[in-house]
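In the part that follows, the structures are each spelled out as structure tokens.
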Structure I
Amino acid sequence: MILESVNPANGQRLAQFAVWDEQHLMACLAQVERVTPGWAALPLIRRCELLQRVVEILATRREELARLITLEMGKLITEARAEIAKCALVCRYYAEQGPAMLADETVSSDAVRSYIAYQPLGTVLAVMPWNFPFWQVFRFAAPALVAGNTAVLKHAANVPQCARAIEAVFHEAGLPTGVFSALMITAAQVRQVIEDPRIHAVTLTGSEQAGRQVAAAAGECLKKTVLELGGSDPFIVLADADLDAAVSQAVSARFLNAGQSCIAAKRFIVVDEVAEAFLTRFQTAVAALQAGDPLDEATTLAPMARPDLRAELHRQVQASIAAGAVVVTGCAPLPGEGAYYAASILDQVTAGMPAWEEELFGPVAAIIRVADEQEAVTVANGSRFGLGASVWTADRARGEQIAHQLQAGAVFVNGMVKSDPRLPFGGVKASGYGRELVRQGLHEFLNVKTVWIG
């Protein structure tokens, strides 16, 4: 078997890699096992210095790595550059803040001395997706590595070059061989790795189905998991919202990365009073997006990552139209080479349609009209997903009240949902469990140990 890298903009094969056999995989895990104790014992200040070196390498090689992202999964080159810059940001954050987050915490008790110590678990397996092929990995790796864990990566099958490039960055920075390893394996081999006693925890960013499978396998082995799964984020527009600001951010929130983001706005829940005005402006802005070569700075709509993903999106759109959704613009694959799909808007979306019930992982916005604020909250919460949400209103206090009512891991008032190293990231319900980033994410893969001295 092979792992194949294909340019989604034109369908051209970029590279092929042989899938590892049993012997190769076991040799890699043996190497990881040998290096894990030494990495955990390395002074924290030294681990932080190595992470700072990663920051420097990412800055120096930003253009090269961004181009690789664009060629392999189709992201706009401007977005790819921003992705590499964000990877550098998270490494710098943990290199600077890690020592304070990992320091022992003294606690008063009936002991002469008692405190909480934070110690690494061992080796963490990361099962990562293709849509942010560098950021998703670094979001996990930076805190895991600074804490003294080692990491093995099972990346998505369509971004093997990104996987190898990330491993090379850590190696160039001076991390010992085996501290971070990219596994050239298939999804069918993941269970075997999870069950291996040299793996101590698992993190996955991916689909709901993949999350269930990984959680089940890890649960049988009593291994810690963190799951960041799908989302169908509501974008609530109230009657008093600044429509120009809301529309501007709506375009970015839905069409960034060709709509292929777990935290993309997907359900645009708009109160009737401003629905027509919002839709008119939104349609104009969406129609202005230009599909083209993602390496061209002028292109504003990237291809989807694979033809099969485009086909699945179109199936969902067609089923929604058949159930009564109204086409405002787009809603069809674009002709010619590459996995392009038109920037699209579906109006009059109602319960039971795929555009209401499922995650549309591509450049399609679903407009849901509601009578008032309370119905907006009810509709927003009426999804099995709970990753992110945003609320648009001139009344910040009102927006904050709604934020507390929404069932989501993150709610942004008058802003686009995004991840930030300074804030915890993760979802509820079918969007997963556990948190990444900031202190909470760092502590997910630590032994939070009580030390009591009598």
Structure II
Amino acid sequence: MPFLAITPGPGWVNSGDTGWQLTAATLVGLQSVPGLAILYAGLMKRKWALNSSLMVLYAFAMTLVVWTLWAYSMSFGKPVPVGAGFLGIPWPVLWSAAEQSQANIPLLNGLIPPIRFPSAALIYFQFVFAAITVIILGGALLGRMSFKAWMLFVPLWITLVYPVGAFMLWGGGWLSQLGAVDYSGGYVIHVAAGISGVVAAAVIGPRLPKDRANGTPSNLIMAIAGGGLLWLGWNGFNGGDPYFASADAAAAVLNTNLCTGTALLAWMFMDVFLTGKVTVTGMISGMIAGLVAITPAAGYVNGFGALAIGVVAGIVPWLTMNRLATVGFLRRIDDTLGVAHTHLVPGAIGGLMTGLLASPGMIVYAATGKDTPVTVTGLVFGNPKQLLVQALALGIILVYDAAATWVVIKLVGLMVPLRMPETELEVGDEAVHGHVAFDLLPLPTEA
């Protein structure tokens, strides 16, 4: 059998950058499957553990199909002729030329650098970001949303809501042209998931009163395992977004872990001194709040900035979850896993504090091949405009995603019931799927 001729790859491919991008994407994928699948299962009541995990698995798979057929191009492709600053043209990216061509993506100041890996790596990397967004959103809807409604909601939301924020901030759209930045998704992912989850939860309505009153987690050790996958998987989340295996990627990873540990400790101290005890759910919530808050800032701030963001991210979301959420009409919105407090609020904190603390000493895209380094300067370092555009971007994402999610959930409700029937709400997984997550029945006596 003759040997196959081996030809070198194109000169623009850098094996280190390509390998890190694929590794980072896999780390982010692990945050969803199995990370959030087992985190949700562990935090939910035993009767909802299986349904919660299956919602994650479905959303991951469906998002991949929608993403490659049209949503990626809507987020990162050529702008539509009308409203060019808001959306790209829907188009599949499954052609061999598209998958193996050199990846290009607009960056902070409109530069399109020679990114040194193929488009397939970028398409997959951005897919896992889109998937985890709708999966996080789903955390607000667990324990009552019908699976059929979820089946319709996921592709519609990924089509009509997610690409607009992604294009405006990451795809060279209007907000990025104004100078707004979001290093790795504080606005595009976490604020979007948080506000969308709140709106959808308000429309669908609450869980059964007894489920809200007694939501005993099914398995806290499983929840810790899922949380641990989130924490370490976040190294790919923030470390992969410079699109190079660079010094800034390394700094972003360090800042991510520093902020997360600080926020976890701050949340824990709030629990100790204001409630008298440390809880597993509290420490996981503090961890997630820190991960989310550093996400828009990871490569723009130095280590002191990461520490400051971590302190605020551990205190303010604790207050909104434990004090504000119990007031007035907010009490009536059943955000099952507190997505508003662990994603929306920390994402907003991180985005605004980027406008305060972004350091010009952090060179973000040092390996672009351009002579001029790309940096962001915040208010503390003499640029008040950055805080203003960060606030504007936050407002735009909140308003658009809230309104668009309301439209999507109402549209789904016209096609199928949004809620499970009462019999399924009472029984849980066994009535919905014919299985239970934990078989606690005694074994039959052997004859």
Structure III
Amino acid sequence: MTVTTRAIRGMNDILPEVSATWRYLESVVCEIAQSYGYSEIRLPLLEYTELFKRSIGAETEIVEKEMYTFLDRNGESLTLRPEATAGMVRAGISNGLFHNQKQKLWTAGPMFRYEKPQKGRYRQFHQFDVEAIGYDGPDVDAELIIMCSRLWQRLGMSKLKLEINSLGVPDSRRRYRKTLVEYFSGVKNQLDEDSIRRLEQNPLRILDSKNPDMQALVAAAPVMLDFLEDESAEHFAGLKRLLDGAGVHYTVNPHLVRGLDYYTRTVFEWATDALGSQGAVCSGGRYDGLVEKLGGRATPAIGWAMGIERFVALYEACGGVAPPMHADVYIVAVGDGTAERAFAVAEALRDGIPAIRVEMNLGGGSFKVQLKRADKSNAQFALIIGEQELADERIGIKPLRSTDEQVSVALQELADTLAKKLGQGH
């Protein structure tokens, strides 16, 4: 049988030159989330299918059409996670994380949906997911949005706009849903195929239609904000006051909805016009009823998810370049006995200088060949170990990115000298 070397459609390899940017952006998001008091949680890729049917909604497109679901050898239905929030809540309930305590958590990793692959939308995609569970006021809503704003500022990403809305509580949304169904039923002959199907299953999703021919109908539709009960209206007003006070610019979009059934009250979206049709980069909202729906106590919660593929694409579109990940020094060793010394020097440097990146010449080669490899590595310095250096207990330091002269230093002074040259202190 011939072994195929093709990747599965919509599941992409992330090559070294790209993964360096991923790693940098992941580190920045992690740093910022932790600076706001959020702790990492790691979740399994597989969950029981029923978890997503109960949380996302059995009649949503994700559950009906997009999930990777299969029976395991025990005949139990399992699903590769299409999103992280349901797993986060399941983990919190099953591990007692929500019992008389609040949690601020973040996670990251691959998600899976069987969609038509296109730029910015893949069958295996990756997300950052940040959740605050047990907090009921608009202050935590504001904190999560402000956290995103800080992230964009830190990375110099200016091509993003914030839209916010409130979906109210289930009772007010039911009243709104009834009115929305009446409105769209009255113009049913003008609806596209997707909207007709959504009219029966999830009419709020019609408001999220990207069909240009639908925009006039959507714009004229009733808005959820007119159906909010007093508590949700005050919650939304409180959020706006906090964002105003923090200087975060936003637009109220009364037609902003989420594709998952569990959202309540605040929903928000950071979007861009720099990536073509895939405009949403970071989306989130409240899901105050989800913990109880999945078997826990009634617990308010809110979170956001950000697609890493789009995040990386937007960072690059905004001119972002990740810090280089090349070696700091490249060790060149030529002559009898020098390879052994080279390995000892490399490990001593790794012990003595925090975070130094040392690359060894491997595979032999002449002095000239090794210097070419050193230059190609983009290291700042080549460390030269020849038979004379070996005999004298010295090391040559040759700058590769400047016209400075090569110097020779005693072996015991190497770490101090390099640390100063690399600006790391010692």
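Taken together, the values in this text are just the output of simple stated rules run on the coordinates, not laboratory data. This structure is a prediction, so every number in the text was calculated from the model and none was measured. Cβ atoms are built from the backbone, for glycine too; each structure is taken alone.
Assorted remarks:
- Of the structures I, II, III, the one that -13500 was derived from, the read-out being helix-only ellipticity at 222 nm (-39500 (n - 2.57) for each DSSP H run of 4 or more, over all residues; to 500): I
- Relative contact order in percent (Cα under 8 Å, 6 or more apart) - highest-scoring structure of I, II, III: II
- If semi-axes √(5λ) of the Cα gyration tensor in Å, for residues 343-390 alone is computed and equals 23, 13, 8, the structure in I, II, III: II
- Given 5.1 for distance in nm of label points 7 Å out along Cα→Cβ at positions 15 and 399, calculated: source structure among I, II, III: II
- Parent structure of the calculated result 2.8, given that distance in nm of label points 7 Å out along Cα→Cβ at positions 207 and 319 is the read-out and I, II, III the choices: II
- In this comparison of I, II, III, the computed figure 131 for volume of the Cα convex hull per residue in Å³, for residues 103-246 alone is attributed to II.
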